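S.K.: Down below are the structures I want you to see.
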Structure I
Amino acid sequence: MTDLPNAASVAIVRESKVLLIKRAYAPYQHLWTLPGGRIEPGETIEQCAIREVQEELNITIRNPRAVMEQTLGREGTFRLAVFATRDFSGVLRASDEIADHKWIDPSALIALRTTSRLDDVLVKAFAVLAQS
């Protein structure tokens, strides 16, 4: 078993808000989280992040900045690389994998059912973007 990330997610930030999605299917069905998904053979983890956002939201991200890595799921099923960016284009259109989406101020997370430690992840993502 490798310790390399096998999934990626992206904090897409516009002004002081982050784009969250509500997953339509397992894993993490009905939870609010960052867009992302599993790596495919031959991809880098950055390519995975870019492709997953394109597939899920129909937007193209550029210049993803590494934020952190996080282990999720039973027995560390997902080794998630988290990225952040303000650089994106396209008209947002959610795929059928997404039950809902919204731009949210991170202070409003308390009102949502989210994936584990999403608040901590967003603090780190906003800190990375503040350095750019």
Structure II
Amino acid sequence: MTGSFLAASVAIVRRDDLLLIQRNRPPSEGLWTLPGGRLEPGETPEQCAIRELKEELGLDVFGLRKLIVLRHGPYRLQTFATQTYDGEIAAAPTEIRAWRWMRPHHLGSMPTTPGLGDVVEAAFRIFDRS
């Protein structure tokens, strides 16, 4: 693979909806997306995802399953999905303007980060109960 990982994010799926956040600062200020963030030196994408969910939302996440990789120039964003988390949501106001549990079909009417629809589709496919 070429390029390096810059960030990781997590789709937390709860029955028929998932947790989305609205970013409170650039470069994605005002956009709805999955929680996550940039890797720190020496971190794997999975370690980054776990740390970011704790920092941004106060949640511990478990059983992360790899989804798709989004590409932004030479950088890659590793996305994960899980249905297993612990804790009460306590959003960090410097990072998150708002959060909500949302059904995927509502995404089309909201300003979102590029590629979010593909990640959400992959997350629901991985946990398909049919």
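Computed from the coordinates by the stated procedures, all read-outs in this text should not be read as laboratory data. From a predicted model like this one, the values you see are computed outputs, not experimental measurements. Cβ atoms are built from the backbone, for glycine too; each structure is taken alone.
S.K.: State the single structure among I, II that was used to calculate Cα extents along the principal axes in Å, giving 39, 29, 28. List each step's numbers first, then the result.
M.R.: Working: I: 39, 29, 28; II: 35, 35, 29.
Structure I accounts for this read-out.
S.K.: Starting from the value 2.6: which structure in I, II was distance in nm of label points 7 Å out along Cα→Cβ at positions 12 and 116 calculated from?
M.R.: Details: I: 2.6; II: 1.6.
Derived from I, not from the others.
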